Structure 1
Amino acid sequence: MRQKTQIAPWLQPLWEGLDFGQFPNAILLHGQSGIGKFAFSIELAKALLCETANGSPKPCNQCEACHWFDTGNHPDFISLVPETHRKLMPHADYDSDESPKKGKVVRDDESESSEKKEKKNISIEETRSAIENLAIGSHRGGNRVILIYPLEMLRSDSANTLLKSLEEPPANTIFILLADRVDRVLPTIRSRCRLLTAPRPNREEGIAWLKAQANEIKGLKARDADIESIYDEQGGAPFSVLNSLIARHNKDEKDELTIAIQASRFLLQSMAQGVRINWLETAEKTHKAQYGFLLASMQRWVSDLQAVAQGGHPRYYPKHLSSLEGLSKLANIQKLHQFWKSLVQARRHENHPLATRIQLEGLLSQYQQIFGP
């Protein structure tokens, strides 16, 4: 029987279905952001590199390979993640000039340099370097594992470089690819991978896990009602909620997620005003947050508004039921549906280097018109 791993309980059945004896050359693990895919992939990479005898539970956490992996020094583990995500790597020790730069706030995203935006992507140089090194045999004579996250953030040239390796995979090389939005991954890459869908926990399971994790953090104080409210607001993503609670506990006001949550709450307060929304002010006060995060919040709000307008109940913002009911009576349903389509379109291009503030102004202005004559 396979030993229990340090992964989320709702992903345990997915883990149990893996066959390490006949593992594919490439898997594409996809699912909602913040539900534990990355932690799952790290545990998987460790298991694939574990050198305990075949048939024994993996990872064993005892062999030399496991110890090397835990210290971030396994020579046959390659991770391709953008600079903004390197802090997620386990026990990795990066030089100061390679670590994510924190604390710098750009006053206007229109002046944000292309170099700064590039840090959110995986560079073609990193991809080519990793692929070229695959021609060399593995250091320990076993598997070599390449983890790429998030896959949809690969530039087109980097994606094409990866595709060539997937078409002719080197011996004993396994690709673990992760995507929050599988629809943004090239079809040619998807077709060469075994797709694994990471399920989202049900609300009861997710909140129970979240409260248990929060209780283990010394000094962290969070009311159950607050945890449940944030959980609903973030669409049932326990890992994202936990990270936001930790950032708040550490009083890290410059944390990217903390900034996004605060901006999102201001955004929702403004959207609750309906036709009276000051869309210029709202865009000005929120545009420095992650654009994708803001769009997701808007989508959840509109989803709840559509549900209430049809006599249903809000899924994401039940505490705003009164506001949603009032707005639903004033909304032009046709314009509401059209606005939903605009949000879907915006999500498809959320990583495009356009000015966030201008895009938000356009969307919020359209939202205001839903309640106008």
Structure 2
Amino acid sequence: MAARQRVVVGMSGGVDSSVAAYLLQQQGFEVIGVTLKVWSDSCLSRSQEKCCGPQSISDARLVAHRLGIPHFVLDEAEAFEEEVIAPFVREYRQGRTPNPCVLCNEKMKFGRLPQKARAWGAEYVATGHYARIERDESGGVRLSRAKDQRKDQSYFLFRLEPRALERMLTPLGDYEKEEVRQIAKQAGLSVWDKEESQGICFVPGNQYDAFLAERPGKGKDASGEIVDLSGKPLGCHQGIESYTVGQRRRLPGGQGKPLYVVDIDPGKQRIVVGPWEALHQAHCFLSQANWQQPMPPSPLPVTVKVRYNYPAVTARLTLLSDQRARIDFDSPQAGVAPGQAAVCYAGDLLLGGGWIERIAERDPAKTIP
């Protein structure tokens, strides 16, 4: 009798990763459950309700016991600080809007975890992501949107290299969220009705300002001006990390119409604001682009998401040198924030994407001083 294929499943203690482990077990895999502990012991109180907190570790252990599979907790707090939290803080202080979930997938779940999987002789690493991995007869691998478009998480996986996709399993890709909960309930998994964690896992209560303020490295004087598009001062701020492009909160009033953050200038510690119309961009540039599929000659028609919770829009993609690209939107888009990921698709197929660059120079009518 042939040995069963071994798979390491990242178990966060939630219903999705729990059902992923269950489904793989039902498919005949030898399943090993692993939870990444990404907080130091002195900070665990912050993450009680998060996917990496003590309760979640306990929930994952209970599910593993129910399934009769081994479960391990890996202390990756130091790596998580270096690979995810530090870049998150650095990006905000440079006037950019980071996406730490993308880095966590690239560096931790499909970076650190596969190393442990290889040491245990596992052929695959699996998670509870809503995305589809498709394999063809020639050995090619494609990552596509999930069946449940509302829950699709392929956006967060654009940084993965093809070699990572080859050893990756995403068993929830063909299920709706409610189907997943029903499977968990029928399997007797205690987490079947557990609420989903909201926001970034390492920011308690989603209080970004408080989290950033207590991190080391902030200058003594981080204040600066808030100016309009002509350069006229309208007020002051206490730190650019409290702002993101498209934001309305904490901006001066009395201008006759709502103002939005249009640009953040880290060199001058300055917030530039303007009306809704000034937010719209006809194009953007990407850096550190990663393409999971062989790319045909550009420009290439694509659909693109400039933030996870934004709808995909039609555009044309042009590949540039030095892992850069240009995206020209079919219609101008608002809230295109430097630091966020722009992820491109051809139909449901994920092509790849990159990090949105800051556009320092705009059309003369929208020149930022």
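Matching task: 5.0 is the computed value of distance in nm of label points 7 Å out along Cα→Cβ at positions 76 and 340. Pick the structure from 1, 2. The correct label is 1. Each of structures 1, 2 was scored by distance in nm of label points 7 Å out along Cα→Cβ at positions 28 and 324; the highest score is held by 2. Where does the value -5000 come from, among 1, 2, when helix-only ellipticity at 222 nm (-39500 (n - 2.57) for each DSSP H run of 4 or more, over all residues; to 500) is the thing being computed? Attributed to the structure labelled 2. Structures compared: 1, 2; top value of mean count of other Cβ atoms within 10 Å over residues 20-27, i.e. the largest, recorded for 2.
Coordinate-derived values only; no laboratory data. Predicted model, so just to flag it, every value in this text is computed and none were measured. Cβ atoms are built from the backbone, for glycine too; each structure is taken alone.
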